[in-house]
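These notes open a run of structures that come right after.
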Structure I
Amino acid sequence: MTDGVNETQIPIFDGHNDTLLSLINTGRDYYQRSEIGHIDDVRAREGGLVGGFFACFVPSAEGQAWSTDVTTLLGSGLKGVPLENEWGGPSQGYAQQFTNAMVARLLNLEVGGGVMLHDLGSEDPPSRSDDPLTIIHFAEDLEENIEAGNFSAILHFEGAEMIDENFYALEMYHAAGLRSLGLVWSRSNQFGHGVPFGVESPDTGPGLTDAGKELVMACNALGIMVDVSHLNEKGFWDVAGTTSAPIVATHSNAHALCRTSRNLTDKQLDAIRESNGVAGVNFNVPFLNSENARDVEMPLTVMADHVDYLVDKLGIDGVALGSDFDGALMPNDLSDCSKLPNLVALLRERGYDDDALLKIGYRNWVRLLRETWGM
């Protein structure tokens, strides 16, 4: 993407994707068009997707078939590493090795998508791109990269099981490019408690542990954005009472329109607005429609209703997009990132002008990261 911003498209910088896990799990080539998953370089160019937060998520060892395939791909390094911790999620050793594989994949994409060590000898090794993505460490680089039409990636951790309580791993991963961290996924760990799926209220138990509050402060000191998506309600308020940075929910919707624990209540939205924070609209169908139905025929007007509601609560400077591509169920009209112009067109029909669309598309993320990272 070296020809600058396409004037006929609104550039979209996405607040959340699970593409790294998809790439490792399926073995697909990011730089080749695929019918698998939701994001690759070709479809991104078609849809005006100019970057996003690339999540490193460690599946629970129990009950998720994909972990078997990924463990095979990671090789013998996981032998003898306990898979579970006292909270029922992945152990720290397992989480670190799994995370290292995903970080390595992203770093490899930045240098052009060349052959990784475990691909040596493969009959069909990944291709190499002459126009690879850029991993962003500084907010000013993000804005410049987007406006030049280049694809930008931010390294994000979804769940902090790989972080030790002395934060040595946090500092190491920060040096490798970590700039965004969700303390929990929808399960408990040593830092806090996530919201379970399938319940309406986010008020599901205790919030952050003392170690979790210390982790928030450590992230503030390093300039790592703290993400409250997946935290339960008490955890949200613990972050709000601890952080010195704006409150951010990278991929959550309005609880008033869809009563699921993963969405934000009006009181939470008020706190995000007061902190000058941002909420990224999640495209996952059950988090959008009022019945929580897994109906891929859901019209995009339902998603646009969430945009309208969040803009009303947060102001136009507080709303962005956080698709959950490659990690959730997309509506047919937004079945992959090449279909993003469908959403932009609908919002334009609802009266959002270019300035508003550019803020939702990427400028609100740039503004938020300048304030959070301090650089």
Structure II
Amino acid sequence: MCRTHSLMVFCVLASCVMLWQQIAAADETKTAKAVAPLNTEVFETSFEGAWFVDKQLKTKYEAAKTRLEELENEIRSGKLERENGEIAISDARLELQNVRQEIDEQKTLVSAFDIKTKTVEQKIESGPERLLIVTADKIKIVGWHEPHAKLVLVKKVLSSGEAVDDHLAGIEVTHEHRIAPELVGKTAEEYAADKTAYANNADGKLRTEEELAANTRWTEEIATSKRHYSVFQGKQADLLTVKGLTHQEGNRQASYDIRSPNGNGQAGSRWRRNAELTLFVPACTALLLQGCEVGTDIAGVDGQLILTSAGSRNRDYAGTFNISEHRGTITLLNVPIDSAKHVLGDVVIESTGSLSGPADLSGHKLRYGSDES
């Protein structure tokens, strides 16, 4: 009887666990809904929701943007003389700017969720090497004259009325002070030592010529891919990483549906968690930013600056990406950029993807890839 009773209790508990898991899964897939103003269409999106504008105003904007693109294509193809074309382009840009200003004044943000927000601050004591590696998708960096760095992390979580304390607590910034060969590669001496160790393997068997050649090619490929990070190689650096935004780290998708009567709408899903990092930094030897595909704003930084899409976990095609008042070289590795203004130093751009739009830094967005989702 005792064993039978225990088995029954176990079955009841197992059933309760399965039911709880089903309820939790259903809650994750529940669709939150909202209604946008009458006769409006989606202009752009953000983590909070979608920005709606009057249908006619959006049509006007699309026409102005198309006209500007046509003029630029006609100049590049030689169908339009550059002198006359530049005047026409100037007028078209002004028209597009005016329509965009009108939209910014009238657009309405509509969200299907409540946005829960929490802000935390943290002082960062930098190491003597003054080397900083930051991994974040949306980041603002401001140069300042304090001897230490400071971070301000704004956590945001989408809610449909349920408690989100665990989600807010799950977003954090970790700080490590160490050598990071997995991110920046190794020194030439370290690679040579690795090569020697590979040739003289512990089991006593000699490597074949083919094995040695393959190892050399593999090592050279890694060294070449990490060549831009030589200032970090073999040295202690401060690593700041935003955690809690991937599925493995506890983030989940939230479904939504937003519609405008007689207009259009948007439906889909978003990550429930979001984080915006602002970092105040003193003058540094070098600063490496990983991610950089949701939004980047860098101003007044003194030191070598490297931006790379490596480590990116999200992207925003409506994001803004700007650098200003910078003192030191800038290296852009497959990242989008809207503008780089008042830079005292060289700017190196390396892209391994395609560019949509003119490749200059005078107001055009330099962006690779055209696979909008």
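A short reminder: the numbers here are calculations on the coordinates, not readings from a lab. It should be emphasised that the depicted structure is a prediction, and the values quoted were computed from it without experimental measurement. Cβ atoms are built from the backbone, for glycine too; each structure is taken alone.
Where does the value 25.0 come from, among I, II, when mean count of other Cβ atoms within 10 Å over residues 152-159 is the thing being computed?
I
For distance in nm of label points 7 Å out along Cα→Cβ at positions 32 and 104, the calculated result is 2.7, so let me know which of I, II that is.
The read-out was computed on structure II.
Please state which of the structures I, II yields 16.1 when mean count of other Cβ atoms within 10 Å over residues 256-263 is computed from it.
Source structure: II.
Which structure, out of I, II, was distance in nm of label points 7 Å out along Cα→Cβ at positions 208 and 224 derived from, given a value of 2.4? Numbers along the way, then the final one.
Values: I: 1.3; II: 2.4.
The read-out comes from structure II.
Here mean count of other Cβ atoms within 10 Å over residues 248-255 has been calculated and equals 15.1, so which of I, II was it run on?
II
Out of I, II, choose the structure whose coordinates give distance in nm of label points 7 Å out along Cα→Cβ at positions 48 and 128 equal to 3.4 when calculated.
Source structure for this number: I.
Of the structures labelled I, II, which one yields 0.05 when FRET efficiency 1/(1 + (r/R0)^6) of positions 96 and 168 (r between Cβ atoms, R0 = 25 Å, to 0.05) is computed from its coordinates?
II
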